[in-house]
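Here, each number is a calculation from the coordinates, and none is a lab measurement. What you see is a predicted model, and the numbers here were worked out from it, not measured in a lab. Cβ atoms are built from the backbone, for glycine too; each structure is taken alone.
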Structure I
Amino acid sequence: MTLDLNKLGHLIAVAEEGGFTRAARRLHLSQQALSTSIRALEREVGVELLDRAGAKLTVLPAGEALIADARLLHGAARSALLRARRIGRGEADVLRIGHTPAVTGDEVTALLHRVHDVQPELSTQVNQRYPGELTDGLVAGELDLGLCRGMAPDRGLVATTLAHHRLRVAVAADHRLARRDSVELGELADETIVVWGLPGRSGYTDLLIECCRQAGFEPDIRRNPIQGTPPVTAVQGTRDLALVTAAAGPAAGGTVQVLELLPPTFVPLHALWPQHTNSPAREDFLAAATEA
């Protein structure tokens, strides 16, 4: 028994567009052709996937389960196609990497330099993605590897820990703590700490909150209204603090000071990738990064 990727793509489009009319327009098909395709898919599966009875089309549980797997299948097929095309054309294998804002560009650059010391022929393309976009890109086969902190892998993705980086405290250069070299974690109990994701919706924010709780206090959290910028910049012009992985010392052109955090506290750097895809470049990267 096999499933037609085209029909699965039709099902995904109907679910995403909320009906046949818009999905048919997106797919450049007639509504009749699209409806026939979905009916044929339901016969292949042996159960109904959509509830067409009401005014609004509803995806049934079987349809939701199939769609989740279909996205992974499409992503794996896309990766396989692109890899075969590169090999057939004699092109270099390029590792497509995404990273969340929690992993800074400087950290990614340092990691790539260490990897290239071991694998000098490795070619990479790197761009920043928000966590949801990172997951979507991996599932869709647009990315081969994701770098993040505290993200639980979605279905079809696997994860490993590449390293642990030390947390430090960033403050504005005119903050009362800026002249100090270090600060105890417990001293942050009366401060406002800037985070980038909402508690309960960001694994990294939850990880930082748990570090504070282990120090004996519930942190006062404020979400940074400016997303996607380097973490140290979140405290510019404020009285707030930020827990960052940047090196101690002046930062952001001298507008920010980064202090050592005591006792030493570490956060993981994770790598995510699609489970059922083949990428020698990714294997080389992971081997070199883990050794580093």
Structure II
Amino acid sequence: MKGTLLFLSLIVSLPALADSLVWEVSRGENKVYLAGTIHMLKPSDYPLPADYQSVFAKADVVVLETDMDEVQSPVFGMKMAQKMTLPPGESLSSVLKPEVYTQLREFASERGLPMQALANFQPAFVALTLSVLEMQKLGFAEGVEVRFSRLAKEQGKPLKALETPDEQLEFILAMAELEPNDFIRYTLEDMAQLPQLMDEMVAAFKRGDDKAIYTLGAEPMLEYSRSLYDTILTHRNQAWLTQLDQYLNTPETELVMVGALHLVGPEGVPQLLKARGVDIERF
């Protein structure tokens, strides 16, 4: 009985011991909170762990990857579509191998998407579009950044951004440099596993399991393309260190919210900060 009670007490205590994907960064009395996000979540994935509300309440300023209002605007959508349009005389059917184009057409047909609407866009843009539509089909909608951007406005907290929307667009455009057939194949394979992958990713995110997030999201990207991994993650992580250093010199407390993959693994922001000798610990 004593052993059983000990076992039960350990089970009951586990949620309290679990980490959130939140860090406290400090320099003297100055603090910055660093919190991981997922860009699309299901309504049932809320509420987030209590640490998110706690650091939001402590923050004077909320810093996101970019301006959420602008990147969701029709103007930005048009700009991205224009930049992702294939050159005159080219189409998806001409830049993709016949067998890859057939796979893509069958996938689109199963979901009632007309290929004519996709025909003039770069394969990378088509892959991103299909991925977002598939996420929406699975019930994913408002992500962490959109929710906290709205909360900040409601409570009068200033909003800042680490990158401009145009800088974010450049990272997306970098995907167009990847081999198109491989990228489409990679995307279609991913989408076949998307329901299970996202369930596992969201579960890992909510329990603050940085190792699982790295295994699920970062390692496959690194294996597929070191160049893509560096463009989307490593180079941006390194660029953000300068801004984080500046925030540590201000009396205000900033809450910096970025995609979860930026905070995990050996090249994640927490590890880069530790390598610089910055005081950082899990919240």
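The table that follows gives values for the structure above.
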quantity	calculated
Structure from which 13.0 was derived, mean count of other Cβ atoms within 10 Å over residues 120-127, options I, II	I
Comparison of I, II by distance in nm of label points 7 Å out along Cα→Cβ at positions 56 and 264 - largest value held by	I
Structure with the greatest value (metric distance in nm of label points 7 Å out along Cα→Cβ at positions 48 and 176, set I, II)	I
Test item: relative contact order in percent (Cα under 8 Å, 6 or more apart) calculated as 21, pick one of I, II	I
Structure from which 36, 18, 12 was derived, semi-axes √(5λ) of the Cα gyration tensor in Å, for residues 80-215 alone, options I, II	I
Entry that produces 18.1 once mean projected area of the Cα convex hull in nm² is calculated, selected from I, II	II
Structure responsible for -12000, with helix-only ellipticity at 222 nm (-39500 (n - 2.57) for each DSSP H run of 4 or more, over all residues; to 500) calculated and labels I, II on offer	I
